Structure 1
Amino acid sequence: MIDRNQFRKDFDALASELARRGADVVAPDSAWGKAKALDERQRALKGEAESLQAERNRVSKLIGRKKSQGEDASAELASMGEVSKRVKQLDAEAKQAEADFAGILLEIPNPPHASVPDGNSEEDNVELRSWGEVRKDEVPPHWEIGTGLGILDFEAGARLSGNRFTVLRGAGSRLTRALMQFMLDMQADKHGYEEIWPPAIVHGEAMQGTGQLPKFADDLYKLEGENAYLIPTAEVPVTNLYRDMVLEHDALPIRHCAYTPCFRREAGSAGKDVRGMIRQHQFDKVELVQFALPDQALTQLQELTSHAEAVMQALELPYRVVELCTGDLGFSAEKTFDIEVWLPSQKVYREISSCSSFGQFQGRRAAIRVRDESGKPVPVATINGSGIAIGRCIVALLENGWQPDGSVRLPEVLHPYMGGLQTINK
């Protein structure tokens, strides 16, 4: 959530920052425009209430003087009654306006960091670096490779649950488990993350705290009759571990990693990636989450991104890192680095991890604070990223490890996790 004090004291500067996301973000009919109108209404109501309060004080003194002199004060008393009724009405209207204002603030995105490149879409994202040698030969798509090996069963997934669900069998199932264990081991043992095993169902307040609600309600799976949701990412429960808490200055940075199943309706992706495992309604992911001092957020983002890259390098997957432009930033992010893996069947890079700094945006929404050097509680900075998405990792491993005889070579780091298996064969 944006800082309401900054909204009121530095409105034009904040509007300019948000406009870098696109002119529509600060249009009159946008959440920003509605917040401005509600703030102006609050100010008008407050001004009228203060004027009436001054009038009530004046009339009260007049009534007291008239009564002390034995004069008739009935007209003033009647006037006071009307003023009191209007003040009560104004109080109710002001409370409603404040509630509406607080609600609409939740729909305003995070302003981009000044260092984020300007742009309108993913076409304007900036490639920062690449790693590994991409294969340019003809490789079948992962769904053909996986079904040919008998490890991906899309028909069973559809029979059980509908489109965009997959059953993994045999070595495919073990590969999922191996990747989960390998990624958690790397982040916990090598990079110092504390492993968390959180619930996969959270209250609506947790979704609001990280920015999924109210903006992305249509993309979430809500439990019928309850204020509860299936999580779209471990970011939600792990970030909200510290909801309504004050962290100590010396405790930061805090680093957590977590494996969870993730659930997304993908309401806005009709027609995209309908085949295979790129865009599923249920998928598995290891998430990295950090809590940092506000002035250390971008430093920690660089660190977290390097930890996700370490996974890619250990798995021998060629990738590149791109910085998202202002027009492609996620709602809650102030700065984002995407890691994109090379898919030889498509001869393109596809996102496999997104690492973002949220600044104090989530800390403010979830009331997670840290004491600054003076001891004053301020909203904490949060950083997170995929470390990494397991389904997309399997896609990349199948295609990059595919051999002309139909088998798939596994990276050496996974051999111990696969019981010594080095190749998946028919």
Structure 2
Amino acid sequence: MNTEKVDVLVIGAGPAGTVAASIINKAGFKVKIVEKLKFPRFVIGESLLPRCMEALEEAGFLDAVKEKGFQEKFGAKFVKNGKICDYLFADQFTPGWNWTWQVPRGEFDKTLADTVEKMGVPVSYETTVTGIAFNGADSQTTIEDKDGNKSQVEARFIVDGSGYGRVIPKLFNLDRPSNLVPRKALFTHTVDNKRSLDDEPNRITIIVHAYGIWVWVIPFSNGVTSLGFVGEPSFFKRNGGSDEEQLRALVASEPYLSERFKDVEFVFDPKVLESWSSTTEKFYGDGFVLTGNVTEFLDPVFSSGVTLATVSSQLAAKLVIRKLNGESIDWHNEYTVPMMQGVNTFRSYVMAWYEGTLDTIFFADNQVPTIKSMICSVLAGYVWDTSNPYVKDHATALHKLAHIIELRDSLAEKTNS
């Protein structure tokens, strides 16, 4: 069996894997990526957040992505019963990037992978990891290509950025259930001929369809728009028929969408994704670190997936470099703690969204600009800025704010009656 020796084996050629591979490669170490699928491939997570731009910049990917002409994104729009709440990233509390992109992920991910290959990092597509044996931090990984040929990769360290594949958690029984309620998404891409140039396509639109049910509308620069409904699985059972019939019926039932997407052409048959929330027992071990969705995937509502993927890999790569240079790394305090800060902040906002707490805040009259800018920073992905009270106190701040708004509105109603 052929054996290849590298410093770092990266599992997965998505944003998590390529960001880590690029940063480690630039430090002078030999890196190899193995990827189970053939690129381009479809995946959700098409609306990026400004915070991920810092990771893409450090990895050296920005110029390549800019050349693709993807749709620039400057904020997020929330809609409920015709009422609109706009968050513009230029107004955010935390200094940093105030724009990003909306991207067809197949093309975006392939751009990153092609770029990292040009940097000298080989990518083996359609290659599956079938086993990993650790000897301290050193490892011997067995891989199998699409033709059934097996080989081995000896590495001093492994970065697992395998996303939904969750390679190391599955091989070593590290998967644990999420505390989030299982949900389902029904979605497709549409030929969006009725798009309004007045307010589209420079941000994602999120529509509250019903309690706990929401819609994403993500326009791309090529005239195609990603459209999906999300909610508990029982909601979708109310409508019979095929996935396409269900999706068209749901579009027709939502006033904000019905005319724009009436009889629209679907680029592909609607897809279903459900019970996606997952977590793991630990984010690291002797000889490996987990990044991106392998650590924890929450929910698509605030587009946190690519940001957590790229930022975790940005941080992990720097720690791996130090480790390979002989430093002792406190993986818990230097990696798990900061990553859980980000994950838990997003988790609080996801739970507040489905509880309706954020409805109260987003659609309140007479919003305080300073508070809105702080929440905007979270929506931009700056969930590590603990100088922001709505990051530092994420578990309680939203509920307190919603309670104050409800009391204010109640008093105003009594005064006016």
Check your understanding: So mean count of other Cβ atoms within 10 Å over residues 92-99, computed for just one structure, reads 18.5; which one of 1, 2 is that?
Key -> 2
Revision key, fill the gap. Re Rg and Dmax of the Cα atoms in Å, for residues 196-339 alone: value 20.2, 62 computed from one entry in 1, 2; matching entry is structure 2
Practice item. For FRET efficiency 1/(1 + (r/R0)^6) of positions 116 and 396 (r between Cβ atoms, R0 = 35 Å, to 0.05), the calculated result is 0.30, so let me know which of 1, 2 that is. Key: 2
Study note, to complete from the structure: Matching 26.1 (mean projected area of the Cα convex hull in nm², computed) against labels 1, 2 points to structure 1
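No lab work stands behind these numbers, since they all come straight from the coordinates. Every value quoted in this text rests on a predicted model; they were computed, and no experiment measured them. Cβ atoms are built from the backbone, for glycine too; each structure is taken alone.
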